[in-house]
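Multiple structures are listed underneath, in structure tokens.
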Structure I
Amino acid sequence: MNTDIAKLILRLSLGIMMLFHGVEKIINGISGVKYLTTNAGLPEFLAYGVYVGEVVFPILIILGLYARVASLGLAFNMLMAIFLAHGSTLLELSKNGSPVIELPFFYLVISVVIFLLGSGKYGVNSK
């Protein structure tokens, strides 16, 4: 039972925190993401995938509905965020001494952990 509660806490933490990023993009738009996407030589329409990665996937993760698939999609979203926003600064440290990619990397790792663990007992389609 404790492991299922831990999985729920992990899912809720990741999903809710990532959803804040998605809501911010719904409110303020994705012009920055479009810029990063086209600046990397990718088609602009790919920037709209951020809505799936930061709104749809987190909701699925929170609900425990296809959490493994959603967390894998979110992990890909975080890889793209790291590549697009921090590609040239992967090994740099911020002014407080932490890696510049700390937050997106943390989301990436937690997404992979949820993929490996599954949603647990307290999810919509749990087993």
Structure II
Amino acid sequence: MTTSTSKSAIATPNAPAAIGPYSQAIRIGDMLYTSGQIPLDPATGVFVPGGIVEQTTQVFENLKAVLTAAGCDFSQVVKTTVYLKDLKDFVAMNEIYGKYLAPEGVVAPARTTVQVAALPKDALVEIDLVVKAS
């Protein structure tokens, strides 16, 4: 039986597979919560080559795949959390962020950005989303 409070997992092979006891995303009612994505290429399981620009782009491509699997898109994102290994990368990350989450005519989501001591596999960036699903 499915109710508005039933929790269901979202999974896609087009984003890195969960490597632990977590889901790529969870839908509960009309809300979707993604797990943090790091810049792994889902086809190879390795980091994309390059720096913060390339890593941020891959993170958003991974998030896009999860959103697509859930029947959502970036225009429905209401909150993000960005974890950076170094806040000096903020400007470059923010440029890519804006292309995905704040193109012209789209209301940008709320955001928290923090510098962390380390990220999984020594990534430069990790991002998770909260989405108002349709």
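What follows is calculated from the coordinates using simple rules that are stated; it is not laboratory data. Just so it is clear, the model here is predicted, and its values are computed rather than measured. Cβ atoms are built from the backbone, for glycine too; each structure is taken alone.
Assign the value 1.9, calculated as distance in nm of label points 7 Å out along Cα→Cβ at positions 92 and 116, to the correct structure from I, II. It must be structure II, since only it matches. Quick one: mean count of other Cβ atoms within 10 Å over residues 12-19 came out at 15.2 when computed from one of I, II, so which one is it? Source structure for this number: II. Suppose Cα Rg over 2.2 N^0.38 Å works out to 1.10; of I, II, which structure was it derived from? Of the options listed, only I reproduces it. Among candidates I, II, the computation of distance in nm of label points 7 Å out along Cα→Cβ at positions 52 and 84 that gave 0.4 used structure II. Figure out for me which of the structures I, II the number -20500 belongs to, where helix-only ellipticity at 222 nm (-39500 (n - 2.57) for each DSSP H run of 4 or more, over all residues; to 500) was derived from the coordinates. Source structure: I. Structures I, II were compared on relative contact order in percent (Cα under 8 Å, 6 or more apart), and the highest value belongs to I.
Assign the value 16.8, calculated as mean count of other Cβ atoms within 10 Å over residues 28-35, to the correct structure from I, II. Only structure II yields this read-out.
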